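So, here's a batch of structures to check.
Nothing in this text is a laboratory measurement; each read-out follows from the coordinates by a stated rule. Everything numeric here is computed off the predicted structure, so don't read it as measured data. Cβ atoms are built from the backbone, for glycine too; each structure is taken alone.
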Structure 1
Amino acid sequence: MDEQLKSKQKKMEKLLEAFAKPEPIIGMQNPYHYRNKVHHVLKMIKGGRVISGSYEEGTHNVVNIDECGIEDLKCQQIIKTICTLAQSFKLKIYNEDTGWGFLRHVLVRRGFKSGEIMVVLVCASPVFPSKNNFVKALKAAHPEITTIVQNINDKKTSMVLGSKNINLYGKGYITDTLCGMKFRISPDSFFQVNPVQTEMLYRKAMEYAQLKDNDTVIDAYSGIGTIGLVASQYAGKVIGVELNKNAVHDAIINAKENNADNVSFYQGDAGEFMLQMAENKESADVVFMDPPRSGSTEQFMSSVIKMKPDRIVYISCGPDTLARDLKYFVSRNYRVVKIQPVDMFPHTEHIETVVLMIRA
């Protein structure tokens, strides 16, 4: 692990030291079986045996994974049981090349603090042969499962989840706790896969933000509201904006569950939303931005510049696009003060980073 951390630190320094010297990367004390979300694609091989794993890069060849050192052990056990049940119930396994078959993927999510477990069976059709008996057998094998959802993905696509969910057992979602706040997690919700390191990341983000009880905060790319709700404990007012309608629905429920009456969540494009705020002469003291790996957009960043927040806290999962975006902000009167890499995904090349920028 020491060599991995050294390599990641070196990469971050090479990419970002032109802006500020990155702090020593925060490693994980126990960097194994940390993924609370496990997704496997299914395949039927000779003899009718069903295996599960991941696609070989650039192909539809399924590489069988019996055990993975970063995936939650209980999630892996449940997927193995589903493979056995699929075989005994003679469920047709979907073939990506021919577009024929029924059961495509399995997604299992576990709340590390709540202990709740959600199983999502991604199917090509809503017609589930022997559905009740299959669910009964799965529950008997793993009584700790709290909800089972059938997701319908009938399109020839590389996307894992379709837009329709059918609740087969339980409430259709799980909950878990992060930084003292309770969150509802639906099948397609974005929730960080490493909750231990996420708490490290968010604590650092709050430390950098230096929130005061009269601050107005914008949580851009807010997802199910994790960062915004954590920030609501310290700020006066929090505004979250997210494009995904289902995520906004969960965020609003999460705010109610946590009695966070100083938070509002809105559905829409973050750049357009903030541009509208700037045109209406609305301002913010702090902007949290947590974009996807592809980074932010020029439209969004220009809208942030127009609002002139005192502090911007950028949470990045893509170091290369982070460097690109920091260059944009620095050329427009912002200064990078602190950079903190966090080893969110041990044993992979990915790095999460928190950056504090202040208006010069």
Structure 2
Amino acid sequence: MKNSIVNLSCPMPKLDFDVITLGHGSGGILTHQLLESGVFNLLKNPLLDEHHDGAVFELSGQLAFSTDSYVVSPVFFPGGNIGELAVNGTVNDLAMCGAIPKYLSLSFILEEGLTMPEFWEILVSIKTAAEKADVQIVTGDTKVVERGKGDKIFINTSGIGQVHPKANISANNLKSGDKIIVSGNIATHGIAIMSVREGLDFETSIESDTTRLNHTVKALLDEFGTDIHLFRDPTRGGVATTLNEIARDARLGMAIHQKDIPVIDEVYGACELLGLDPLYVANEGVFIAFVSSAIADDFLSKLRQLPPGENAAIIGEVTVEHPKQVVWQSRIGGKRVVNMLVGEQLPRIC
């Protein structure tokens, strides 16, 4: 497991209450104590230390902005927790824009009854994830709702970053012949969540793939620049839904090959057991890249040298055939159309 409830390097401060109460959302003494002893002290930096309603900073050039909310259940899962997920998710959304993430906002909706050790562990994970991604949390908000109204904790993160000078990321750049590359094993995050919900046991532990992707993306942009036509992270709805969205936007077809799609055996087995298709299961530490065919092999070689890209693979190509459709070719040569996900396969996944 990446995280543990005890973190000796960041001991939990002594507080007057063992659990979150409605008073912690009043804006009074308890709110002040929670923020001062917990959030502000742990996440401190010059901008956050201003304790203002917002943050004032300077950035130059083209900027990217993104926001996302996290309601994953359970909030602690194999390989991470909601706090780490919230930081990584928004960092990765910015990276998919070809941006270098700089600053995040952080807002909590806490449910009355959330224990202080649980909240502290989430905060420590946020701090660790932000440090690994080299981003600063500079502003935020905290609200408390009645017991039964919030499922422990919901988190919103918004982020801003500077677009890489070599980036030109857009579905409009896609061309027939572009290669489709996935950066790692798919469906791991969704199955890690489902294994907890369904009480499934495996011979080896399946852990969420949640991680920051910004450093990897920057290294790829440094080397390959505008030959990278598009990045996208296949979170909710998985690889299949993401490819369908891109095919629709680009008015081109996508051809993918079953034999090339990386899925670990335990995840594939769990999907069969649960009646799920790995192509539709959520990911949190994987991206899809569309690159010029001329640099695809070099791109793949570079990506496999960068964490977490050791299992990266070319899974298909863009085509003018079957526009706006994704067509999957099986190991034995059969073909079928892979449609967009209908309904909610795995609710509360991020």
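Here are some notes:
- In terms of FRET efficiency 1/(1 + (r/R0)^6) of positions 87 and 191 (r between Cβ atoms, R0 = 35 Å, to 0.05), the structure with the greatest value among 1, 2 is 2.
- With Cα extents along the principal axes in Å, for residues 247-310 alone derived as 34, 29, 19, matching label from 1, 2: 1
- Of the structures 1, 2, the one that 22 was derived from, the read-out being relative contact order in percent (Cα under 8 Å, 6 or more apart): 2
- When distance in nm of label points 7 Å out along Cα→Cβ at positions 15 and 287 is worked out for each of 1, 2, structure 2 gives the greatest result.
- Structure from which 21.2 was derived, mean count of other Cβ atoms within 10 Å over residues 183-190, options 1, 2: 1
- Distance in nm of label points 7 Å out along Cα→Cβ at positions 207 and 239 derived as 2.2 - corresponding label from 1, 2: 2
- For the structures shown (1, 2), mean count of other Cβ atoms within 10 Å over residues 215-222 is largest in 1.
- Parent structure of the calculated result 18.3, given that Kirkwood radius over Cα pairs in Å, for residues 111-222 alone is the read-out and 1, 2 the choices: 2
- Test item: mean count of other Cβ atoms within 10 Å over residues 151-158 calculated as 13.9, pick one of 1, 2: 1
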